[in-house]
1. Name the one structure among P, Q, R that distance in nm of label points 7 Å out along Cα→Cβ at positions 2 and 106 of 3.8 was derived from.
2. Can you spot which of P, Q, R the value 24.0 was calculated from, given it is mean count of other Cβ atoms within 10 Å over residues 74-81?
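All of the numbers you see were taken from the coordinates with simple rules; none came from a lab. All of these numbers come straight from a predicted model, not from anything done at the bench. Cβ atoms are built from the backbone, for glycine too; each structure is taken alone.
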Structure P
Amino acid sequence: MEERFVADRNLGKLAKWLRILGYDTLYDRGDADQDFLRRAAEGGRIALTRKRDLARLIHPGSLVVVKADRVEGQIGQVLNTLDLQPDPSERMTRCLQCNAPLEEVPKAAVEGVVPAYVYGAHTRFRRCPCCGRIFWPGTHTRNVEEYLRTRAPAPPPLS
């Protein structure tokens, strides 16, 4: 996925959901201001903010002013505005905490690290190379799919 984002401090849930969809998304806890826009542009990232007054500033990069209040509307707005079609094979491939791409690890590498019932029930595991968190396709994966199917509007098909 080519698009890379940086979300301002008002869009933490959106940043998490973009990561779930497989997009490289930073979460900036600082003020969304001219400096925020400059850093986004320098990093080749699309800036996401709720601050409408930022749209009036002259800046070198891309900006999406998110108007929706709820995260499901925010997901739909970003995808529709940028005409994005997330690749389902990219879902759940980034660390939700630190945004790093997850790495496949052999099952034996997580024995004693994950709960015994998880180790016994699953065969695929991924680890974040930055924070060390371990991920596996459990009920949260089904919950994400259900959430996206029922609550987050799908972008229109490409013509």
Structure Q
Amino acid sequence: MHPGELAAAYSCPECGTGPELDHGRPGYLLGGAPAGLLVSLSRSHGWALLAAGPAGAAGAGGVIAGGAVGVDLEHSSGVGFPGFDDFALTPAERQLLAALAPEEAMPWRAAAWARKEALLKARGTGLRVEPASVEAFAEHTDGTVLLDLDTVALGLPAGFAAALAVVGTA
């Protein structure tokens, strides 16, 4: 294999899949065929987090079937703007937030946002779905795995939250 044979190919539910796209879920083609990789990338405040793993069989249009991965990295300073809670949190999440001590609010918001973004990336919908309609801390019975990542173990500075979602594993 020559490195030039690996090409980025994004997949968007509205626009399709292919190397000509510059948005959507990232994927790769190897010699023009799906490379069999699940990939997700997130950036925040000068840091990046990448999740990757082997994919299932290629489906119609080169879309990888058998699973998807989403990762998100968020700094707590990015979730403190006026209106964030109404935009991003469900009514149940706003209740949970109201019960927290003030010093716990921003890290909790960052964790909730990271979980929602990771899940929406893995589902392939991204922010075409209203974040306030997605429960960040719900139990999933469809084979979805949603994990908070240990930002200290990842070597990230204080103030970050990170989450990983894997769907389609059932």
Structure R
Amino acid sequence: MTDNITKQRIKLAHPKLRNELEDLIENINTNILTGQSKVRLAYTLRTWDEQDELYAQGRTKPGKKVTNAKGGDSMHNYALAVDIVLIIDGKDASWDTKKDWDKDKQSDWMEVVSEFKKKGWEWGGDWVKFKDMPHFEKSFGLSVKKLKEKYLKKDFIPGTEYVNI
């Protein structure tokens, strides 16, 4: 039960992640979250310019800091990261990490985290310096520095602008 917004965002993810994301989201929404909430992908691919705009927030632009990564320094810039949100009753967005909408004695957010981690995704909620609760990434063993080098050398999957992994 993957919503159309999430399906569109999966299409923006790195080709090596698309099938896994489809299966993962479908499993979570069908078998894990059995109450009012469903998981949606809020972000997958983010351009370097979009990343710089987010980086400016809380620094040179109003708002709270939401990232420590400039353009080119985020796994989102290489389509290897996703941000999630829970959609409640098909309409309301929630980033509540404690609420248990399906009343199974586990927060719905942490149930999603558990499923992503089972598949080898790194969770931003585990980071020490800057906790990023909605964020998950899969680097395939490549650092951002290495991904940036590949990107700048145009080491892409033929016919795309996705880096070769």
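1. P
2. On the way: P: 19.8; Q: 17.1; R: 24.0.
Of the options listed, only R reproduces it.
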